[in-house]
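Just so you know, all these numbers are worked out from the coordinates, no wet-lab data involved. Note that the structure is a prediction, hence the values are computed from the model and not measured. Cβ atoms are built from the backbone, for glycine too; each structure is taken alone.
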Structure P
Amino acid sequence: MRKNRASGLRIKRLSEKKKRRKKIIISILLIIIAIAGIAKYNYTQIKSKEMEYSVKKIFTTGLINKYKMYDVNNINLTFSDGKTAVVNVNGLLKKAPHHRVSYEVFLEKGKSGTWKVERVYNE
């Protein structure tokens, strides 16, 4: 009877150790994912203070983006007073025929110093 109890306790302790290990591994993975997400967010915020980076990111990324481009070929700054800017963007559309397209973009600098699109016009 004692042997059965002792072996039953060993099995229970081993399963508890496995559960603890799983919890520790999952916790470490979640911490790593959170740190990577925060680092990516901070990197994007810092880089978005550059107008060229902001325009390229806005026009080449995003799932629901009706102005999405395959590639931005040319960015011309038409006007800037430090808080607002007008930029001409040329490139190829993301959709299959890949037509050349040109947009006139009005950007505004936010409170954190990052550039955000206010309006986009087809040329």
Structure Q
Amino acid sequence: MLRAVVEGAPLPGTARAIRFPDLAFLQRHDSIYLADEGMAGTSVATASPKPVRVLSPAAVQAKAKEGGPLAYLQFGPSRIEEDTAEITLAGRMASPDPKQRSLGLSSMHVKFRKVGGRWEALGEPVFSAS
């Protein structure tokens, strides 16, 4: 899912490339930042033109404090059952002011099913704005 967003590639099991609405905000920085909150692991490999850097929520806030507003991605709570999963990936904007909460950008919700040991998207993703 992350790979499809940052590379503009199709989700597994689909043919249409993903066009994440706020990708331009994420690409303004030297890297695409991903908060590790809600992630099972921290290894990220993509063919994105910009590297994906995984940071803790505290490190995201510190980076915003030193360099100005910082756009980043964050996985939301997932619902995983035996052969289905629902996953949300959201864009966020961290403020340089640590007293301000991060602002929501666009998000993408995808339902997956396991087919032959591989996860495939069930239909098109649902996009929303916060």
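Using helix-only ellipticity at 222 nm (-39500 (n - 2.57) for each DSSP H run of 4 or more, over all residues; to 500) as the calculated read-out, with -4000 as its value, let me know the right label among P, Q.
Q
Out of P, Q, which has the highest value for distance in nm of label points 7 Å out along Cα→Cβ at positions 28 and 60?
Largest calculated value belongs to P.
Can you tell which of P, Q yields 5.0 when mean projected area of the Cα convex hull in nm², for residues 12-67 alone is derived from it?
Considering all the candidates, the number was obtained from Q.
Where does the value 17.5 come from, among P, Q, when mean count of other Cβ atoms within 10 Å over residues 20-27 is the thing being computed?
Matching structure: Q.
Who wins on relative contact order in percent (Cα under 8 Å, 6 or more apart) among P, Q, i.e. which is largest?
Evaluating relative contact order in percent (Cα under 8 Å, 6 or more apart) on every structure, the highest lands on Q.
Out of P, Q, which one gives 15.1 for mean count of other Cβ atoms within 10 Å over residues 52-59 as computed from the coordinates?
Q
P, Q: which one has P(r) over Cα pairs in 5 Å bins from 0, in percent, as calculated, at 2, 10, 14, 14, 11, 8, 7, 5, 5, 4, 4, 4, 4, 4, 3, 2, 1, 0?
It must be structure P, since only it matches.
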